[in-house]
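Got some structures for you, see below.
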Structure I
Amino acid sequence: MSLLKNIYLENNSDQKLGITPKEIKINAKKIIEHITKLKGYELSILITNDDGIQKLNKEKRGKDKPTDVLSFPILEKDIPDGFKILGEVVISIDTMRKQAREIGHTDKDEFYRLLVHGTLHLLGYDHEKSPYEEKRMQQKEDECLKLID
């Protein structure tokens with residue numbers, strides 16, 4: 001039985017990302033399918049600005065400042081085996097662009113770095129737990145970034 005593999009994408013910033021929604025969805029699927037063996041999943045991606053992500057960061061984490069990426073897992077019940085509602089990855093286009101310039105990445109490279117990072121958090125990776133977990137997550141990020149077209 002094949003289950004749904006849905007990626008939802010919304011850009012509520014007033015800026016164009018420069019990557020097509022189709023490309024983002026194809027690459028998000030590559031990331032998820034590299035990390036998991038899920039038969040079906042749902043993921044939401046929200047692109048916002050620094051004001052929008054700062055509000056979420058304050059509301060959800062008690063930190064009144066913008067950040068680059070936030071991940072919000074969904075607690076699930078009564079769903080089929082092999083299916084997972086992953087949650088939402090929120091990326092600030094403003095911070096993404098600043099970081100891209102600082103690091104020397106393209107906007108596209110930085111966007112996917114943040115998408116991979118946020119998705120890994122939704123799948124249980126946490127670099128803040130220990131140095132071992134940080135290294136493990138970094139290795140998985142590197143693997144995933146090699147898959148991006």
Structure II
Amino acid sequence: MHTIDVESLNKTLGNLEQASARLGPTLDSANKAFSKASQLMSEENQQQFTQTLSNLQQATQSATPLLNELSAAVQDVRGMTGEIRNSTSLIGETLNNETLPRLNELTATASDDARRFSRILNLLEENPQSLIFGKPEQRPGPGEPGFKPAQ
């Protein structure tokens with residue numbers, strides 16, 4: 001005959017007892033979850049969910065033209081950015097190749113004119129009569145005809 005292992009049987013019964021003690025709270029939790037799921041699936045909630053989905057679809061359809069306009073506006077801005085970049089480049093080239101050289105030339109001319117004006121003022125300061133009679137004649141220097149050494 002078969003012999004029954006009492007110790008193994010006692011362990012199995014102990015394990016079963018522990019498992020059934022844990023099963024009670026788990027079943028309570030499952031019952032609560034099923035109850036909440038039932039409430040979510042009520043007729044009123046299903047209608048509300050359907051209405052929400054319908055509203056979402058309408059909002060999406062309404063947003064489509066706006067998104068298309070926004071996309072076109074972005075394309076326009078990109079085009080303007082390219083035009084601005086080209087204009088800036090042309091302005092820079094004009095400044096470097098035309099305006100600045102002319103400004104440098106104007107500055108050099110103004111500097112030359114200022115030197116000439118300064119010489120005229122010095123001449124008038126040394127010989128005020130030159131304003132009426134003109135520039136005085138220069139005496140001939142050594143080696144020039146008509147030179148007379150100072151006595």
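Here, each number is a calculation from the coordinates, and none is a lab measurement. Because the structure is predicted, anything quoted here is derived from the model rather than measured. Cβ atoms are built from the backbone, for glycine too; each structure is taken alone.
Miscellaneous remarks
- Of structures I, II, the largest value of distance in nm of label points 7 Å out along Cα→Cβ at positions 11 and 139 belongs to II.
- If helix-only ellipticity at 222 nm (-39500 (n - 2.57) for each DSSP H run of 4 or more, over all residues; to 500) is computed and equals -15000, the structure in I, II: I
- When mean count of other Cβ atoms within 10 Å over residues 51-58 is computed across structures I, II, the figure 17.2 traces back to I.
- Parent structure of the calculated result 1.5, given that distance in nm of label points 7 Å out along Cα→Cβ at positions 19 and 123 is the read-out and I, II the choices: I
- Here FRET efficiency 1/(1 + (r/R0)^6) of positions 27 and 131 (r between Cβ atoms, R0 = 35 Å, to 0.05) is compared for structures I, II. The highest value is that of I.
- Between structures I, II, the greatest calculated value of Kirkwood radius over Cα pairs in Å is seen in II.
- Label whose coordinates, when distance in nm of label points 7 Å out along Cα→Cβ at positions 59 and 91 is calculated, return 2.1 (choices I, II): I
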